[in-house]
Every structure is written in structure tokens, then in C-alpha cells.
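Right after this note come the structures.
Read-outs: derived from the displayed coordinates by stated rules, not from any lab. Computed from a prediction, not measured in an experiment: that's the story for all the values here. Cβ atoms are built from the backbone, for glycine too; each structure is taken alone.
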Structure P
């Protein structure tokens with residue numbers, strides 16, 4: 001009889017994949033916490049290599065300043081997430097067609113976020129902003145959408161589902177971890193507690209909308225693109241607004257997303273309970 005001998009590296013690789021493939025909510029917490037720590041370290045590294053008001057970054061708020069201090073650490077974070085996914089053999093799995101499909105009412109989440117983003121696009125003073133800043137924010141937005149959606153609607157959702165958690169738990173935990181990352185802004189920026197708490201509530205509701213977008217579109221790519229179109233358009237609108245009818249929707253985006261996210265969470269609770277009764 002021939003005995004198969006596995007190399008130590010193969011055994012370590014198998015143990016690593018086995019650990020994560022079993023899933024679990026606490027592993028989702030660990031994944032998000034480690035990524036957040038790595039992202040903060042990358043931000044410090046980028047800040048040290050490219051100091052403020054240096055020859056490369058230029059003035060605060062300039063296109064290169066935005067790209068380097070905001071976009072570059074997130075781009076490096078995207079690379080970290082891709083390496084992590086590759087090490088688990090999850091690259092295809094994360095972007096595969098979703099096995100759990102959505103309901104038509106979930107399109108409301110997509111519609112509200114799209115309406116806000118389009119309104120922001122139509123109420124930006126592009127001449128004041130300049131083509132360079134617009135391009136810098138759009139590119140940065142792609143990095144933000146990819147990193148935050150792959151992490152929370154990709155890894156977190158996958159880990160929760162692998163552990164057998166119901167979709168209501170998947171939705172709440174993925175949204176809560178997404179919101180928790182933004183609570184760190186209280187310590188890494190000069191914004192106050194009230195602003196941070198409002199941001200946490202907003203990001204939880206926005207995370208719920210992105211979860212519903214994942215369900216109803218059936219692929220992680222669409223929440224990534226929807227998210228990627230949100231941050232840059234709202235930042236550009238906030239800094240370079242045009243007062244027209246469209247600006248009303250964009251200026252109310254925080255409250256619209258919060259209302260939509262929490263109302264649809266209630267609908268999801270009712271829907272999941274109904275589905276559970278039907279399975280009995």
C-alpha cells in the first residue's frame with residue numbers, strides 16, 4: 001500500500017482554509033478588526049512616505065492629496081483583501097452568482113441610493129471642483145466601494161452563511177460591522193461624538209441597503225459599483241454644491257438612507273419570519 005505524504009506547507013494551507021471555511025460570526029468580527037487595523041497602519045505608512053503639503057501631495061484637498069491620503073491606503077487595502085481571498089480559494093466564490101435570491105421589494109434600496117447619487121451628480125459645480133478633483137474622487141470611490149463591499153458583503157456574509165446563520169442575522173451583522181468600522185473616525189479624525197454617532201447610524205442603514213442590493217441583484221459586483229458611486233458624488237456635492245432642485249435630494253441623503261435602511265430592515269424581519277413559517 002502506498003501512503004500519501006503531505007508536505008508541511010500543504011497541511012498548513014489546508015488548516016488555514018478549513019478554519020475559515022467553517023465560518024462563524026466571531027470570525028467575521030476578527031476579519032473586519034484585522035482589516036481595519038491593517039488599513040490604519042497603511043494610512044500611517046502612506047502619510048509618512050508622502051507628508052502633508054509635500055511636493056507630491058500638494059495642497060490639502062488637491063486631486064493628488066485626495067488620491068494619496070484617501071485613495072492609496074484603500075487601494076493597498078484592496079490588495080490585502082484580494083490576497084486573503086486568494087489564500088482561501090474564495091475569489092470565484094465571492095463573485096459567483098448568489099445562491100440566496102432576493103425579493104422585488106428589495107429593489108427599493110437600490111432605487112433610493114441611485115436616486116441620491118444621480119441627484120448629487122446633477123448638483124455639483126464641476127467648474128469649481130475641476131476635472132482633476134472629480135477624477136481623483138471617482139477613482140478613490142472605486143477603491144472604497146471594492147474594499148468595503150468585498151469585506152462586509154463579501155467576507156462577512158460568506159462567513160455568516162457558512163456557519164448556517166439565517167439571512168436576518170447575516171444582514172444585521174454585516175451592516176453592524178460595516179458601521180463599527182466608521183466609529184473609529186471618532187479617534188482618527190477631528191469630528192465630534194455626535195457627528196460620529198450619526199455616521200454610524202447612517203452607515204448601518206447604508207449597509208442594510210447594500211445587503212439588499214446584493215440579494216436582489218444576485219452578485220457582489222453591483223453593490224460594489226453602487227457603493228463606488230455614492231461616496232465620490234456626495235463628497236463632491238458637499239464641497240462644490242449647486243443650488244437646484246436636485247440638490248434637495250442630495251442634501252437630505254443621510255436622512256433618506258437612514259429611513260430607507262431601517263424601514264426595509266423591518267420589512268426584512270417580517271419577510272424572513274414568513275419564510276421561516278412556510279418552511280415548517
Structure Q
């Protein structure tokens with residue numbers, strides 16, 4: 001495998017966008033442990049995230065390659081242009097699933113015969129696999145994508161504690177609504193193509209204005225679920241300060257786009273959400289460390 005092939009693959013799956021979900025996986029781990037997880041736990045959580053996200057993105061590109069070839073925005077991707085062969089990407093998918101399985105097995109804090117992370121893995125695989133097909137039959141595809149990403153903090157929590165508990169559910173819902181909300185903004189740029197191809201999406205079904213309103217409501221729910229997490233875990237003022245700043249970021253993000261002007265969509269999608277995920281993690285981490293010293 002040449003360096004160029006690896007570069008083409010990482011570009012295809014937008015590896016750098018792992019920054020969106022990885023901090024929330026760490027968030028689940030740190031909150032579950034109320035402090036630093038072990039180095040081993042952080043390693044296997046990181047590798048599980050890489051495996052799951054790589055498999056999901058590669059599958060998305062494989063399943064959508066014919067649609068991508070017809071869409072001017074995506075026609076230059078690696079599979080439609082032949083930069084990568086279909087069989088190569090399937091090999092990457094298989095290797096990524098294997099990495100996820102090994103990582104899930106290593107996250108076994110209670111020395112269970114079969115770790116809960118492994119028992120729950122089929123659910124994650126099913127959701128990540130079915131998502132690319134959903135745009136062919138349901139406009140709720142954005143919510144299903146959110147559910148797929150919401151598994152990250154919940155899985156990290158289970159990986160540390162060996163149990164599936166209320167805070168894991170709340171964190172999962174926070175990430176699910178956050179991702180679904182910004183995916184709705186992103187989907188607005190394909191409104192005309194989705195209409196032409198009869199793809200199912202909220203913009204195609206209800207229009208861009210309704211999509212942006214729905215996105216904002218989903219992000220309100222994100223703040224609500226993060227707030228409930230803080231209440232359930234009795235987090236301190238540093239966490240709540242971070243949540244206030246996150247609310248401000250959401251407000252600014254939504255001010256960048258309107259039904260008549262999507263020119264700043266990339267800034268709203270990439271910059272703001274990358275900043276938000278890192279910020280929420282850092283403020284939560286600071287809160288945990290601050291309270292541990294009191």
C-alpha cells in the first residue's frame with residue numbers, strides 16, 4: 001500500500017473530522033471514572049472510535065458511490081473517480097470492524113466472560129451499516145446518523161464501568177441531537193440534488209427554512225441533555241460555564257446560515273462544531289479535576 005493510497009483513503013473518509021465525536025467519547029470515559037481513565041482504557045476507546053468511524057465512513061462512500069458520481073458536489077471523491085478501487089475500500093471496512101471488535105473486547109473492566117461492550121457491538125454495527133441506506137427511504141436519516149454518533153460516549157461509559165447507566169443515555173442523546181442538528185445544516189446544500197434524485201432528507205421533504213428551524217430545535221435539546229447530565233452527575237460551576245459558552249457557539253453557528261444564504265455553511269459545519277466538541281470536553285475535564293482537588 002503506497003502513501004498516496006493511504007492519503008486518498010483518509011481524505012475520502014475525512015479522517016480529520018474524528019475531532020467531532022472523539023472528545024465526546026472521552027467525555028463519557030472521564031465522567032464515568034470521575035477522573036482520569038487508565039491509559040489502557042483511553043487507548044482502546046480511541047482505537048474503537050477510529051475503527052467505528054472509519055468503517056462507517058468507508059461504508060457510506062461505498063454504498064453511495066453511484067449517487068456521489070451524479071452529484072456535482074461529490075463527483076470528485078475517490079470512488080467515483082477511480083482513485084480507490086471498490087475492493088480496496090471493502091478491505092479497509094473489514095480491517096476497521098476488526099479493530100473495533102478487538103478494542104471492544106479489551107474494554108472489560110469487570111472481567112466479564114463476554115464484555116458488555118462486545119455484546120452491544122452488533123447494535124453499533126447495525127446502526128452504522130444501515131445509515132447510508134436510510135436516505136433512500138426515510139427523511140429521518142439525519143436522526144439515525146445522530147444515533148450512530150451518540151453511541152460514542154455511551155460506549156465509552158460502558159467501556160469504563162461495564163454498565164449501561166442513565167448518564168450514558170443522556171450523553172448519547174446529547175451527541176445524537178447535536179450531530180443530527182448540524183447534519184441538517186450540511187444537508188441543505190444538497191437540497192436541489194436530493195429533489196432531482198428523489199432522495200429522502202428533511203430539506204427535500206420540508207424545505208430549507210424548516211430544516212434550519214429543526215436544526216436549531218435539535219441543538220436546544222443538546223443543551224437540555226447536557227444540562228440533565230450535569231444535574232444527574234452533580235457537576236460543578238466550571239461545567240455549567242462551559243455549557244453557557246457552548247450555547248453561545250450554537251447561537252453563533254445558526255446565525256451564519258439562513259434559507260437565502262448558505263455561503264458560510266462550511267464555517268458553521270466544520271469550524272463551530274469542532275470547537276464546540278473540544279470546548280465541552282475541556283470544561284468538563286476541568287470541572288472534574290477542580291472538584292477532585294477540593
Structure R
């Protein structure tokens with residue numbers, strides 16, 4: 001199967017070099033203009049906060065309130081909030097970093113990364129609703145449609161769970177390190193940030209070419225073609241779908257479904273972020289399918 005895909009990919013590049021270069025350029029521009037300036041500083045800062053221990057005191061205090069509402073440890077508060085505010089795939093990366101550093105249990109990490117890895121509100125509000133759909137008035141209902149279902153699902157699935165926090169001594173000895181800051185941690189954070197963004201850039205370019213390949217498929221049904229492109233790579237899929245002359249009652253639910261799922265590109269990027277933690281991607285896929293179905297249905301009912 002992999003051989004067929006790779007062979008088709010290579011043949012496409014050789015037969016349609018101009019289209020391949022154009023798609024790669026679009027992917028590279030997306031990475032350089034959108035992801036690099038927004039995610040690189042945050043990736044570096046996250047590494048420093050996690051490994052220096054600066055964040056531990058704040059999350060411990062906040063946990064006293066959150067634990068009565070949401071089944072999460074004090075360490076889990078940070079990826080939950082950061083994954084929402086700063087967007088995909090930082091939620092999964094931060095969760096994996098916390099598990100690898102011994103500050104979060106593996107059991108909690110494998111559950112939490114499934115729901116804290118979502119598209120950022122900035123991308124939704126500016127690119128999707130502003131640039132593509134021209135409906136900025138739908139910001140609040142769109143946020144509710146995309147973020148509420150996975151949080152409710154997590155709460156229901158883990159309502160009887162109690163995850164250990166670093167301060168109670170239930171995790172590894174490394175999790176009880178005191179706060180420290182050094183240029184060694186900063187240097188490691190910078191290198192980690194660039195490595196992370198370089199990986200994401202590679203995936204974005206590859207799947208941008210895959211999305212361009214999908215556009216050339218001889219499919220007469222415009223809706224089906226939109227679905228194939230959108231679930232391959234969401235940026236190209238959202239742009240392509242919003243450019244078609246379809247009723248908004250179909251366009252909006254489709255775009256919400258792509259955004260909730262994150263595309264095959266997003267799935268591959270997430271798998272890359274958590275591979276060292278040995279998280280299974282099956283629960284992640286099932287959660288994303290639930291989000292996709294929920295987002296489509298709620299968006300369809302809304303419009």
C-alpha cells in the first residue's frame with residue numbers, strides 16, 4: 001500500500017512538476033507566514049516552562065478550582081488551555097513533553113492529548129470565518145461547535161478517574177525537581193522548537209502536494225471532491241470548498257467537519273509529536289471522528 005502511494009506521489013511530481021512546485025510553495029508559505037511566527041516562540045517558551053518548573057506553582061493553584069469541574073491533574077491544565085488558545089498541534093506536543101519529563105502520568109497523557117489538540121481560535125476567526133467564508137458574525141457559535149463536544153466527551157469518559165499530580169509524589173522523582181532556570185534549558189528549548197517546526201513544515205508541504213493531486217482526480221461531484229480535499233489537508237480544503245458555488249447550508253457544515261478532524265496532514269503531524277510517548281493513535285482517531293460528526297451536525301442545524 002505504501003509503495004503504491006509513494007510511487008503515485010513520485011509520478012505526480014515527475015508528470016506535473018509545475019503543479020507540484022505550486023502546491024509545495026503554498027505549503028511552504030503557510031508554514032513560513034502562519035505557523036513559524038506563531039508556533040515557534042510558543043514552542044520554545046513551553047519547553048522552558050515545563051523543564052524549568054516555573055509553571056508548576058501556577059497550575060497547582062489553579063488546579064484547586066478546576067479539579068471540581070474537569071477530571072485533570074495540575075500538570076494537565078497547561079496543555080488543555082494551551083491546546084485551545086495556541087492551537088494544533090501544540091496540545092499534543094505539550095502533553096507528550098509533560099509525560100516524557102515525568103510531570104504527567106502516561107494514562108492521563110494518552111487520554112488528554114485526544115481532546116487538547118484543536119485548531120486555534122485565531123485561525124478559525126481570521127482565515128476560516130474572515131477570509132474564506134466571509135462570516136465573522138459566526139465566531140461564537142463556531143467556537144462552541146468545535147470546542148464543546150470533545151470537552152464534554154472527555155468529562156464523561158473520565159468522570160470517575162483521578163490522575164496523580166507531580167506535587168503529591170505519585171509520579172517519577174524527576175517530576176519533583178525544584179524551579180531552575182539556565183541557558184542550557186533555553187538553548188535546549190530553542191533547538192527543540194526549531195526541530196518541531198521543521199517537522200511540521202515537512203508534513204505541510206507533503207500534504208499540500210497530496211491535496212493538489214486530489215484536485216486533479218476525475219470526480220464530477222463537487223461535494224465529494226471538496227470532502228476528499230478537505231480531509232486530506234484542511235487549509236487547501238477550506239479554500240477550495242469556500243470557492244465553490246454551493247449553498248452555505250452545505251459549505252459551512254463541511255468546513256466545520258474538516259476543521260474538527262484536522263485532516264490527514266494533522267493526523268500525521270500529531271503522530272509525529274507523540275511518537276516518543278508511545279500513545280496509541282486509535283483513541284485519537286475515534287475522538288476526532290466524533291468531533292467531525294458532532295461539528296457537521298451542529299453546524300448543519302445552526303444554518
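Results, tabulated for the structure shown:
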{"read-out": "For 19.5 (mean count of other Cβ atoms within 10 Å over residues 48-55, calculated) the corresponding structure among P, Q, R", "value": "R"}
{"read-out": "Winner on relative contact order in percent (Cα under 8 Å, 6 or more apart) once structures P, Q, R are ranked, highest first", "value": "P"}
